[in-house]
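Next come the structures, one after another.
Quick note: the coordinates plus some simple rules give every number you see, no bench work behind them. Keep in mind that what you see is a predicted model, and the values were worked out from it rather than measured. Cβ atoms are built from the backbone, for glycine too; each structure is taken alone.
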Structure I
Amino acid sequence: MNKLRTILLFVLAGWLTILASGQFSQPAAGQTAPLRRVNAPYTTSENGGWPKNRAIFWFGQVNPTSNYADVRTAYNDTQLIISLNIFDRQLWFDNTPTAVTLEQWDAVTLYLNLSGNVGSAPQSDSYRFVVQLRQETSAATYQGNGSGWDTAVIPFTPTTGWRGNGVNNGTTARGWSATFKIPYSSLGLTGKPAEGTVWGLGLALHDRDDAGGTPIADQVWPEALAGGQPSTWGQLHFGWPTYTPPPATPAGTTTIRHGLNGAIVEDGHVGGQAICGNPFNPNFFNGWGDANYAGDDQVNVQNQMDVADWPCFSKFYLTLPLDAIPAGKEIISATLTVYQFGNAGGPGEAKPSVIQALTVAEEWSESSITWNNAPLAVQNVARVNVDPLANFPGWPGVPITWDVSGAVAEAYAAGQPLRLALYSADSEQHSGKYFSSSDTGDWNANGRPTLEVVWGDPPLLVLPPVQRIEPGQSAPYTISADGLSGSVTLSAPSPSPDLLVSLSPSVITPPQTAVLTLTDTHSAVTSGIWYTVPITATGSGETQTAQAQLLVGGAQVFLPLVEK
């Protein structure tokens, strides 16, 4: 059985329990997968600045009546910073807004819940912020009251901006931006959240395309968001996710690349390609979002802060099968490598990038994927600096590598392929980076995206490894030998005539497990007695060993508490 393992470390005459698992998102109780999460990086910039490594995610669509938003997130010592770049054809704001009418124009609502994405109604640690285009001084703030929202004074700094031919005049624009800078002190906190803290997060994008206010549906993140129900929101995780490999003996490496050993890798980019969506110029809102580039052997990853240039933006999606990895293994490490051969901009114009790898849950097809129908990200899991090429070194190009170990482990355990999107939160123009896709010819087969997975055999496991009982009592242990195959013979000799050992069954076929029962025969003990029972598993010519520990009487110490 392939699963992330729990590692227990034991100290002195007691034990300190440490859960060594990755911070990868799991669905909240009662919420259907996928649970969307953004892992926000810490920045030392006092005001947030424009760091390239801000986490990015997205939602919405690009067409004449729908809006789309790139969302960038970071936090520093004093505040949380969330910025949206919104692709919007028509820009309208209210010259005399009220808190009630803010959301009837071009506006953004931000939801935060300090307890996480839990609860059926906003509580006192739930907050709502509403900002309308060009009306920062009229921003509205609310706090939960247990059943709904009350207006509240929650100081924060909103800013907005726009790009196009005008506002409130019916001319075609490119879009607008909104930034929320929320001090922790305004949320009742004395400092920044500890790394690993999880808040609930939701966003609603409101749109108006004419003076009369023809109704347009909101775009929301995540898709099932209900503003008054925090359990439907996504997650804001402070810090990047980590992955701790489970205990395993390295046993092999699997290399996955399109055409290698019959592997089929689907990939493709969406957005403006490498020509800034030129076929759709000048009215990019018609067709750009529905363009498909199936078969492109060269792809682009590009973004920037100037929302006017969104026709140049591009994401790269990949689906890599994991069925070549043998069953029942543990994922030790995994790296994705794509090969860079160029970049956007003329000589001296290209800028460095930080390209993020984000997991994707839904299936998609290279023949039909577009900007508008491409899956949303589940969460951002890796990032890497990508510099412009001063000189092309020759094919296959420059290898750019992401550590996607946790994402592969999660997909492998679920019996799914690895699905990723590559995108950036870059700020400058000319930040696009060009890579070879899986459709590149056989002459450049080594330049196709490549996933290398190091896997191992799970050890002989005894759970729990240590227990404590009173004299005369029994303690059961579960034995699993998933690293062995076929018929496995188990043995566990007793270390003392005062300890009875029962093993049932003594022969298993993994993933079948056995139960080891240790029974003490004392009527009383004056001090604690430790027993260590050696366990051996033999199958297919291989042998694994482990041990079960038992404390009879004495004191069991769970730092910092003592249980007697």
Structure II
Amino acid sequence: MSKIFVGLLAILISLSSCTKKNDDGGLAVFHGSFIDDIKSLDPASAYDTLSLDILPSIYETLYQYSYLAIPYAVEPLLAADMPKFSADRLTVTIPIRQGIHFQDDACFKANNGKGRELKAQDFVYAFKRLALPSPVSAGFWILSEKVVGVNAFHDKIANADKAAREKIMEEPLEGVRALDDYTLQIKLTKPYPQILYVLAMGFSAPVAHEVVEAYGDDKGSITEHPVGTGPFTLKTWDRGRQIVLDRNPTFHTDFYPTKAADRFRERGLLADAGARLPMLDRVSINIIKEHQPSWLNFMKGNQDVVAIPRDSFSQAIANSAGLSPQLAKKGIQLNIETGTHFYYISFNAKDKIVGQNKALRQAMSSAINREKWIEIFTNKTGMKAGGLLPPRIPDRPQFQTLKYDYNLERARELMKKAGYPEGKGLPELNFDLRGANTANRQLGEFFAQQFAAIGIRINVIYNTLPSFLEKGKTGNLQVFAGGWAMDYPDAENVFQLLYGPNRAPGTNDSNFDNAEFNKLYEQIAVMDPSTKRAELVHHMDDIVQEECIWALGYYHAAYELTQPWLLNYRGSSIINNKFKYFRIDRELKAKQP
């Protein structure tokens, strides 16, 4: 069977499934799609964007972002109040809400399958899991060198066998203690201004030891059977096809916000102020690896939100004024989110070719026509990066010029300096992408053409997202398409991606390790935003641009459409526990043709 026929058959099947709106059996169901499968539902290891669109609806954290606030603001969730800091800001005391229960599950044998009450000790256990050697946690960086005793604990447990690890997990950890059932204390080695943001990340979600004991495999992962305190439970995970969450019938009391920024108030997002959460019965996510079938599903009413595909942009957006009259007439809403997501090309500093040849990296950056990249792949909605930090991030340099922007004449001179004039003598370079769909294949062709202009040949490798992330974790990437959706709105969250001690399997998959940069990072990491900190941030930006470990691309703007029956939608790459706020107007949906 030819590849062309298989592709046509897939589209026909997709179209046939779009002939009428989903029959949800009287349930309030949100229908969405992901471009690829999620990697993990284990709080210790989930760190890709797609996994973090699901995980926070199952596992809650001490704090969350206020859903309708601008700028982003942190508020209590499982915590009973904001944390109290000691005078030296090295001891953090957090009260835990009483009466919160884990979801019902057979693992709670002592409770006859009923979810037991959440205790402070469950947070201690979760923090300890971040230090385990398997699964290798992507989140150990939130603790490393910041929490008292955690690095010694990590080294001790890493060098122990399985039986010894179980005993070590029962030993006290000086820096993270349960003072009683409802009080958590964290002792820091140095000031940690980002800790509030960190305690809103999935890595810090509480984990019941009963869940790991019942469902953890020999690597200690619980990704197949997540049990948290959140508003939804995992009903189905058909890998590569579908993820379904159902409302948690024993979910604790939680309410829709009663305050909103003017922008959201004007959009009517306070209509459900004070309503009990969640308002959905089910969340159904289909894995659709091509943009066009997802778009067709949306246009037929079978999907509630869609990112506008590049090839459909002119159909959806009439002009700079916004939505096309055809879609506006149907009541479809346009949502635009900017500010915390950006793209770049990354080089592995450990690689014997690109890692050891700064001039080669600078040449490759100078060969990239960013205006064309933005025009072709974002319909001119992206903003060319002038530095590492997106707009509106505190301490971002005000005036920036990209050092190694598009300049073919300079690129060719740099190729000579690198020792490869016109590419002569340079072996083919591996160029990894994080997907295999049409958009990624077009991206691969684009960069093959860009680099060919200076004599560089690339072998484009199309990966699934999980396999791409695994390559990054093991350091097996050479040149690759990088992207980052910020965890929290602070410069430190970007620069930690390039901090030497965070190299693979940590978050630094570029394996950049520059002594001056590391020293500056350690300074800014313990500082609150200030003029002095902004100066240091600017210097760090200069180092990265000169070393050219990243060929900076553009800051992303997400253009998304929502159906008229989907209410309370806010697009955000930082607020991940969004499903609990959504409401489906079933009457309005039933009336739609």
note = One of I, II was used to calculate Cα extents along the principal axes in Å, yielding 71, 62, 51; that structure is II
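Work out which structure the value 5.3 belongs to, where distance in nm of label points 7 Å out along Cα→Cβ at positions 312 and 544 was derived from one of I, II. If you can, show how the numbers build up before the last one.
Working: I: 5.3; II: 3.4.
That value comes from structure I.
Given structures I, II, which gives the highest value for volume of the Cα convex hull per residue in Å³, for residues 40-111 alone? Intermediate values should be presented prior to the final figure.
Details: I: 125; II: 167.
Checked I, II; max of volume of the Cα convex hull per residue in Å³, for residues 40-111 alone sits with II.
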task = Using distance in nm of label points 7 Å out along Cα→Cβ at positions 104 and 496 as the calculated read-out, with 8.0 as its value, let me know the right label among I, II.
result = I
request  = For distance in nm of label points 7 Å out along Cα→Cβ at positions 56 and 384, find whichever of I, II sits highest and give me its label.
outcome  = II
note = The highest value of relative contact order in percent (Cα under 8 Å, 6 or more apart) among the shown structures I, II is in II
note = Value 32, calculated as percent of Cα pairs over 18 Å apart, for residues 424-471 alone from one of I, II, is from structure II
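Taking 227 as the value of volume of the Cα convex hull per residue in Å³, for residues 184-511 alone derived from one of the structures shown (I, II), identify that structure.
On the way: I: 227; II: 197.
Going label by label, the one that fits is I.
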message = Of the structures labelled I, II, one was used to calculate helix-only ellipticity at 222 nm (-39500 (n - 2.57) for each DSSP H run of 4 or more, over all residues; to 500), giving -8000. Name it.
response = II
